[in-house]
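*Asks:* Please find the structures below.
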Structure P
Amino acid sequence: MVIFGAGASFDSSPTYPVGMGPPGASQDDQHNEYYRPPLAKDLFANRPIFIDALELFPQCKAIVPRLRDPGVTSGEKSIETLLQEIEAEAMTYARGRQETAAIRCYLQRAIAQCEARWLGTTRRITNYLRLAREIDRTHKADEPVCLVTFNYDTLLEDALAHLNLKVTKMEDYWKGLGLFRVFKLHGSVNWGNVVTNRLNINLNHPPSVLQHCVERIAEIGISQEFALCPATTMGVADGRPVFPVIAIPVEKKQEFACPQPMIDELISLLPQIDKVLVIGWRASEDHFLELLKHHLNKGVGIWIVAGEDKLAEQVSVRIHKALLNNPPHCSAEPTGFTDFIRTRRLEAILSG
C-alpha cells in the first residue's frame, strides 16, 4: 500500500523540484510557485488562479483573512484547526453554511486549475508516473496494490492513464485498474454528489449551478450518489446538477468523502498488506489511522518519505502511537518524493 498526502503532489515533479518555479517565471513567480500543487497551509494563498477561484465563490472571502494569517502560512498555526473552528461556527451561524459550501467549491476550482497548469508545466512527467511504472513492472499481477490518497487532484489518475489504466466510471477506482486499487478518501476535483432538488436554473452554465447551490445550501438536498464530472464543468454531470465532493481539511475529520463500496474494498484488502509506503502524508487523519489499527496485520513494514528529519520522525511517532496494539516496523526516509525516486530507494523497497 502507498499512502499519498499533500507533500507528494507538492514535490511531484522531477523536472521542477521544490524551490524551482515554472520555466520563464519571474522571481516573484518562482518564490510563490504559483502552479505547484499547494500544501494545506497554502490552500488560500494569494496566487492569481486562487484569486480567480475566490471571485467565483465570494461567500468565503470573509474568512480568508483568518486563513492567510502569517502564523498559518509559516506553518506555526494549523489551518486545519482554523477550518475546524469555521465549521463549528456554521452550526449556529446561518451564513456559515454558505461559507463552508463556498469553501468546497473554491477548493475544487482552485486545485483543478492549479493541477491543469502544473501538468502543462511538467508535460505530465511526474514522480507518480515513475512510481506507478515501477510497481507495475515488478509486482505480481495477482497481488493487488492499494493506492490511498488524501489529495483532491488527479495527478495519480493521470499517471495511471499513461499505463492505459483509465477511470471511466466510479467503480473503476477499486476494481477496474489492473493490479491497482485507488482509494481517494477525501474526495476529488472530478467527483460530484447529485443534487436531488429540481433547480430552476440553466444547467448549461455549471458555474451558475454551483453559485445557486451555495446560496441555497440550507434548502437543497445533496445525495450520496457519486458521479464523475470533468473538473472544468463541475456543477453539471450528464445533465444533472452535482455538488463537489471535497472534504474540507479540518483537524478532526469524522467521515470519509468517497463511496461506501470504496471503503468496504479497502477494509477487505488491508489484512493482505505486507508493506506500506507513506509519501508526503503527515498521519493526522485519525479516522484512517483507526482503520489501520483494526485491519493491518501485526508488524507490517512501513517506510516514510517526509522531506525532512523532523517531519519524518513526527509521522513515525504518530503512526506508532495510533497502532500501539499492532506496532509496525517504521523506517523514516528524510527525503522528498523527488529524491526518493531519483535515488532508486523505491526499487529497493519493492524488491526487499
Structure Q
Amino acid sequence: MAPGRRDGRGAGQRYRRRVRSVVTDVSVQPDDDGRLVVGWTLTGPDAGVDVAVGPRPDLIDHANAVTVGPGRRSLRLDETGRWRVYVSVSPSNGGSGLVGAERRVLLEGAVNFRDLGGYVTVDGHRTRWGAVFRSDAFHALTDEDRRRFRELGLRVLYDLRSDSERVSHPNLVLEDETLRSVELFLSSGEDETGALPPLEQLLEGSGFLLRLYRGMVANGAPVFGALLTGLASRDALPAVFHCLWGKDRTGVAAALLLSALGVPQADVVADYELTEQYRSREDVTTALARLEAAGVPPEAALGVASTPGWVIDHVLTEVGERHDGIDGYLLGPAGMTRRSLDELRRLLLTD
C-alpha cells in the first residue's frame, strides 16, 4: 500500500477518535415528590455523562460526580439536604458540558426571586448561572431565608424602590463586610408619598403598564445605566436587584439586561411573564384591593396587576427602533461606556 494512502487513512482514524460528545441543554425541575430531576440533551457519541452538584456554580463537587451510562437522559437527584442545587452535566468522554439549575430560588419571604442564568443568546453564548438574580422585596424574610441568602454568596443588593417603600417595607437583609446595598430609585408611577397614579391612567388597565414602562425607559435611563455598570464589576457579583413586587421596575431592568447580553427578545418576554407564575396570591390580592379601593374597576385592576408579554415586547421594540438597538440606548441615554458594556458581557456570558 502506498505511503500516502496509509497516512490519509490514519489521519481519518485519528480524527474519528477525537470526536467528543456535547451536552446542548440541561433542565432541573422538581418532581411530584419535591425531588429534583435533571434532564439533558446530548449530541455526538453517547458515552454517558458525569453529573455533579453544588450549592453554587463555583462550588460544584466534580470529584464526587455520579456517572450515568449511555442511553439515559435524566437522573433523579438524592439531594434532600440542599435547598439550592446547581448541576453540572458533562460527557464522560471529555466533551463539552453545561451547568443548569431551577430558575426560581426558593425563599419563604421572597417568592419572586429568580436566577437569570441559562438563557441562550443569539450568538450561541449562555447567561451565567448564579451571577445575577431578580426579586421582589425582602421585608418578609425568615431567619432561614437570611441563612440561604448568605449561601448564595451575594455581594451587592440593588434596591430600585422609593424612600417611602423602604420605610414601609424595610429589607430584612443584614449588610456586613461581604454584602452591601445600593439604592437606585426608579419611579413606579406613585409619588414620593406612595400615592397611586391618577385614576384616569389606571383605568387603562394593561395600557397603563405600557405608559409606565415607556416613562421608565425614558426618564430612568441613567438608573438602568448605573445598575448595568455596577453589574459589570467582578467584585459586585453575585448580585440581586429588586423592587417591591419584582414585577414592573425589576421586570424592565431584567429585560434591558438580558437584551444587552444578547438573549432573543422572545425569551426576554418569557422571563418577564414568569412573574405571573411565581408571585404570591396574597401580593396579587393586596394589589387588586388597593386599586379597587381607589375606584379602579376589577377588569382594569387585573390589567394593572398583570405581566402581559405584549407590553414589554412593545417597549423593547421601541427601544431598538429609537436608539438603533440596545447598545445605542445603553451607550446613549443610559450613560454606559463601551468598556463597561463589554465587561458586562464578558462577566455574565459563558463561552
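*Asks:* Suppose you compute volume of the Cα convex hull per residue in Å³ for every structure in P, Q: which one lands on 175? Could you put the intermediate results ahead of the total?
*Replies:* Working: P: 134; Q: 175.
Value 175 for volume of the Cα convex hull per residue in Å³ corresponds to Q out of P, Q.
*Asks:* Out of P, Q, which has the highest value for distance in nm of label points 7 Å out along Cα→Cβ at positions 21 and 245?
*Replies:* Comparing P, Q, the top value of distance in nm of label points 7 Å out along Cα→Cβ at positions 21 and 245 belongs to Q.
*Asks:* Where does the value 17.1, 50 come from, among P, Q, when Rg and Dmax of the Cα atoms in Å, for residues 221-332 alone is the thing being computed?
*Replies:* Working: P: 17.1, 50; Q: 15.6, 47.
Checking each candidate, the match is P.
*Asks:* Another question, if that's okay. Where is mean count of other Cβ atoms within 10 Å over residues 181-188 largest, in which of P, Q? Spell out each step's value before the answer.
*Replies:* On the way: P: 23.1; Q: 16.9.
Answer by largest value of mean count of other Cβ atoms within 10 Å over residues 181-188: P.
*Asks:* Tell me which structure, out of P, Q, gives 14.8 once mean count of other Cβ atoms within 10 Å over residues 285-292 is calculated.
*Replies:* The correct label is Q.
*Asks:* Given 19 as the derived value for relative contact order in percent (Cα under 8 Å, 6 or more apart), which of the supplied structures P, Q does it correspond to?
*Replies:* P
*Asks:* Can you spot which of P, Q the value 0.97 was calculated from, given it is Rg/Rh (Cα atoms, Kirkwood Rh), for residues 109-260 alone?
*Replies:* Checking each candidate, the match is Q.
*Asks:* Upon calculation of mean count of other Cβ atoms within 10 Å over residues 61-68 from the atomic coordinates, which of the structures P, Q produces 12.0?
*Replies:* Clearly, the read-out refers to Q.
*Asks:* While we're here: Taking FRET efficiency 1/(1 + (r/R0)^6) of positions 101 and 125 (r between Cβ atoms, R0 = 25 Å, to 0.05) as the quantity of interest, name the structure among P, Q where it is greatest.
*Replies:* Q
FYI, it's all coordinate maths here, none of it is from the lab. Nothing here was measured: the structure is a model prediction, and the numbers come from that model. Cβ atoms are built from the backbone, for glycine too; each structure is taken alone.
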